[in-house]
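> For reference, the structures are reproduced in the following blocks.
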Structure 1
Amino acid sequence: MIRYLFAFFIFIATPAHAADEALLVTDSHAKVDQLMDGAISGGLIAGGVVLVGDHAGVLFEKAYGKVSSAPNARAMTVDTVFDIASLTKVIATTPAILKLMEEGKLSLVDPVEKLYPEFYGHMKDDLLMVNLLTHTSCLDDFPLSSENTMQSAVNGAATQKMKGTVWSRFKYADINFILLADSVKRVSGKGLDSYAAESFFRPLGMNDTAFNPNKDDVQRYAATLDTDKTLMFGQAQDYVARQLGGVAGHAGLFSTAGDLGRFCRMMLNRGTYEGRQILSRRVVDQMTAPYFSRGGKVVRGLGWDIDSPYSSPRGNGFSPISYGHTGYSGSSVWIDPAKDLFVVVLTSRLDYKNTRNFNELRSALSSAAVEAFAPALTVTGGLSGLEYQ
């Protein structure tokens, strides 16, 4: 009798619980709608796409607003192609470098001057590849020459006076990833665009992800703004990326929310996507392991951000081992292996001065996604001793 009563209670409780969950998800969808609509009406963005998923697939995907601020701009769609700016660092450059390391062609502890003889004699013997990946190189950005731009980047980095010693200073600088992209070419003989397409984008089915994308279908692109407020479609917003021919390690990649979702799913599955091994499990773990600087106040992975002044997409609900990155154009990705969740936000950004409100938007969107889709989870301990229930 007790067994049948127990089964009865399970039967009558399940629909109510499911209804509660459905209500919670609907409420959180409404929060995302409210946040995006508010950002559009407030002039922060013209429109955007938000995608939330887990290791198995997409949980939520929606387009908002328009592709630009032009009066006749078309409506944003979920397959709109965006300039993802600094997401280039983690979607193309970092995995390319780590894959070459896995193949034995590079090492994290290789001195930079091993690949760049231009660095010899400039007091940079202790500068390692890992310092470029973690922005602990003490290199700063500087203007590049319009002639032989890549070589001017190498020569300028080699000869500049370092402010501090490696590892002692975290300074986010594009020059680190400009050098890393050139390293891919020096080691593999292929440009970053070709290497990333062959190694990651095509195997993952990221068919809309590319440098210097096809501009024939200009209607598919979201706009960015040039320094004079001119609308740009399908051309890298970053001036240095344009100087480098549109293929650079720090910026210049274009993609869609759906394509980035595929990449995030591969990361959550620790290198595999739909049964195919894209990166080794070891490489994924190595990329996302914490490296500390500023006395432990800044935590970075290899390329990836974990806890730093740039971590606004982490929101209030992601775990301490979550990681991601942002892009100046209005893009961000944040991934949490503990909660099996990722959030992709791509926008056509209009207001570049109001960074505080934009970072608040990123944070609030992530918080709403966690509230809607993350399983109940209690986190205790530090980065090296996490327990989940």
Structure 2
Amino acid sequence: MLTTDVPTREQLVHRAAELVPVLRKNAAWSEENRRIHNETIEALADAGVFKMRVPTRYGGYESDTRTLVDVATELGRGDGSASWTASVYWIPTWMVGLFPDEVQDEVFSTPDVRVCGTLSPSGMAAPADGGIVLNGKWGFITGALHSHWQEIIAVLVSPDSEPMPVMALVPTSELQIVDDWYTAGLKGTGSVSTVAQDVFVPSARVLPLGQIIQGQSASKANADAPIYRAPLLPVAAASSVGTVLGLAAGARQAFFQRLPDRKITYTNYASQREAPLTHLQVADASMKIDEAEFHAHRLATVVDTKGVEGAAWTVEERVRARADMGAACRLAKEAVDIFNTASGGSSIYADVPIQRIERDIQAVNLHALMHPNTNAELYGRVLCGLEPNSLYI
């Protein structure tokens, strides 16, 4: 068992900020090659980013979700794909902490372990002696190319019981990689598909998905840890929302760096910053970023506070977590859209960051669990006294 000096939030945010030049340097390569650059992975590991959701007894930091938000924001300023990948690793890494302690001993024995995963039940499982056998294909597996393990959702079909979704942990080396990540946004994440063909998973590495969604854990060692006292979906929402704040901050910074030397073509404005339209645009976009930060920080504060207190979650609080995530995504995208629109025709060149930021934040907003309209409708439905029409709350 390891012990570690856990860095403060400020120290981890500072480390992330120091990575921005490296992330920016490698962002174009990652886009072209559709995967995170190895140097970026090593830099993230050296900064302790992959330890942030690992229990302290394994040398991890057990960081709260507000720290995740702030670190992802800094990473997102450098490269949205790198930030998104780190954020996605945090979620299944946290989920490993819900498995029996002997399973955690196995997974967390790898230094800077990286766990990818999905919540989509696109595979099937059959009972076998001592475990299950998996078959299926899972798409959008961010970070699979650099991962050690994958968390998989499959439907277990037994002859003597109803079909039941289960979550399983599988070494990535036992899965086939399908190189199908040809996309318009988040190209650098390497979110390829993975395939299982008759992969055996021991029963210790299999849990009912319903149990996980409700926040029930099979771990004795983590029972009193605040970060494990929240349901999965609020945790996932707070873990991933920082990337959009970083993309918006990166767009703002990129815009202001070009502003003094940009004229408005076919007008007499020698500098774009002289135009009243520009003043309105940057004010509007900056206020939207502030509003996005409010929703992201409120979400993280609720997750962390209830975790420390061990307080129960109401249905309304659960769906508001998704609504806060959706609102942050929508507002950050609106801010990026404004900066992108104000950047002029020269911004479509590949070496101008704003075009990549625009495509990346569009991709995030299309994510099924982060989609602003889906999350707002779910929240409004519950506010109107109806039952949620999703198990993912």
Structure 3
Amino acid sequence: MRILHTSDWHLGRSFGDFGLLHYQETFIDWLVELTAAEAIDLVVISGDLHDRAIPPADAVSLLSEAIRRLRSAGAEVAAIAGNHDSGDRIGAFDGLVDAGGVILRGGFQAADRVSVRNYSDGPLAIVATPFLEPLLTPPEMASEIKGQAVGRSPRISHEMVLGHALQAAKAGIKPGMRSLVLAHAFVTGAAPSDSERDLSVGDAGMVSASLFDGFSYVALGHLHRPQTVAGTGHIRYSGSPLPYSFSEAHQKSLVIVDLATDGTVSANEEPITIGRGVKTVRGAFSELVKGPVIDDFWVRVELTDTIVIPDAHRALRKRFPCLVEIARPRHSALPSQRLDASELEARSAEDLAQEFWAEVASQPPSAEVSSLLNEAVAEAGIDEAFTQGAA
């Protein structure tokens, strides 16, 4: 049988002040055509179907339409909620749509459920485990997990809740039957991008690849870069279909998997040929406004100027119609520091203004700029306001 693995659609997302729904619609058009052309039996979407827990109506409609069209193209669909989704909303129709060849899982209630689907070459056990927020673990399950965590931290982690669900599911799979897992997680050793939301503070959201031992293919979501995990070919991230940050200059793709009845996996990345890529352009404002037009990429401009350019965004949009952001890279190792209230009151407004300029411009102000800053502070009466506030 053939499986198409995709994830992290983030329907309803914006990139800077550009809405991406049109590009996401184009991706789904392309996906439906590919599904039919490649005779896909099952499309799996491994979480972050929407970009936020309460998505806009047009994003909800787009997901519904995508699933309907994929079914019309001859494929069944399995999808799970990610950390951006509302598990309760995604799982609201859990069980009602199974008979129609669609699996939608969200929340804890069916996280360990095994669905056995029969295809032309035999059965497949599907474990569609959505993102499980440890803080929302049901009390009975939490007690059971803590009881099994002898000698470990009493704080429930993502590894513990995911491992608990997968272990229970594994026990329900008939020996020798091929199996598929959908999961939304940060597996240790994988490479993130800048646009994923942290699952928890520090490394507490990470999970071990060993949790997936014994399953034929593991379709992961959460990280936007396509990659295999732990040196295996059967534990994979498909990555997001479109770039959502400027760290995602890599080729976007999805994965087409041929899964034999004995569990043997042959997986290949299929390049996604629609949408815009991302490009970072660096230089002085005076050079960039006279440079070549770039209109086929999302653009990030890194200005090397040490002074603030008024209305730079509007001027640069003439050269870069899809300008998303302007950054000012640091040119020096000037440290930035965060002051508490008492430290702030002890400093003069002139000193704070000078330090702010140095941090923004990445170099100390010149004598002329320093004099102008002091004049501005004096004219605004900021020092007097500071003194009164401290009193």
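Every number here is computed from the coordinates shown, using simple stated rules; none is lab data. Here the structure is a predicted model, which is why all the values come from computation and not from measurement. Cβ atoms are built from the backbone, for glycine too; each structure is taken alone.
> Out of 1, 2, 3, which structure matches -10500 when helix-only ellipticity at 222 nm (-39500 (n - 2.57) for each DSSP H run of 4 or more, over all residues; to 500) is calculated? Write down the numbers at each step before the final one.
Working: 1: -10500; 2: -16000; 3: -8500.
Traced to structure 1.
> Can you rank 1, 2, 3 by relative contact order in percent (Cα under 8 Å, 6 or more apart) and just name the one with the largest value? Walk me through the numbers on the way to the answer.
Details: 1: 22; 2: 17; 3: 13.
Max of relative contact order in percent (Cα under 8 Å, 6 or more apart): 1.
> Quick check: 21.1 is what I get for mean count of other Cβ atoms within 10 Å over residues 156-163, calculated from one of 1, 2, 3. Which structure matches? Present the calculation step by step, with values, prior to reporting the outcome.
Working: 1: 16.1; 2: 10.6; 3: 21.1.
The structure behind it is 3.
> Here's another thing I want to ask about it. Output the label of whichever structure in 1, 2, 3 has the greatest value of distance in nm of label points 7 Å out along Cα→Cβ at positions 68 and 356. Mind showing how you got there, number by number?
On the way: 1: 3.1; 2: 2.5; 3: 5.4.
Result for distance in nm of label points 7 Å out along Cα→Cβ at positions 68 and 356 over 1, 2, 3: largest is 3.
> Work out mean count of other Cβ atoms within 10 Å over residues 52-59 for each of structures 1, 2, 3, then name the structure with the largest result. Display every interim value, and only then the final one.
Details: 1: 17.8; 2: 22.4; 3: 14.5.
Top value of mean count of other Cβ atoms within 10 Å over residues 52-59, among 1, 2, 3, belongs to structure 2.
> In addition: Given a computed value of 18.5, 65 for Rg and Dmax of the Cα atoms in Å, for residues 220-307 alone, which structure among 1, 2, 3 does it belong to?
Working: 1: 16.8, 47; 2: 20.0, 70; 3: 18.5, 65.
This figure was derived from 3.
> Here's another thing I want to ask about it. Match the computed value 25.8, 82 of Rg and Dmax of the Cα atoms in Å to one of the structures 1, 2, 3, and report its label.
3
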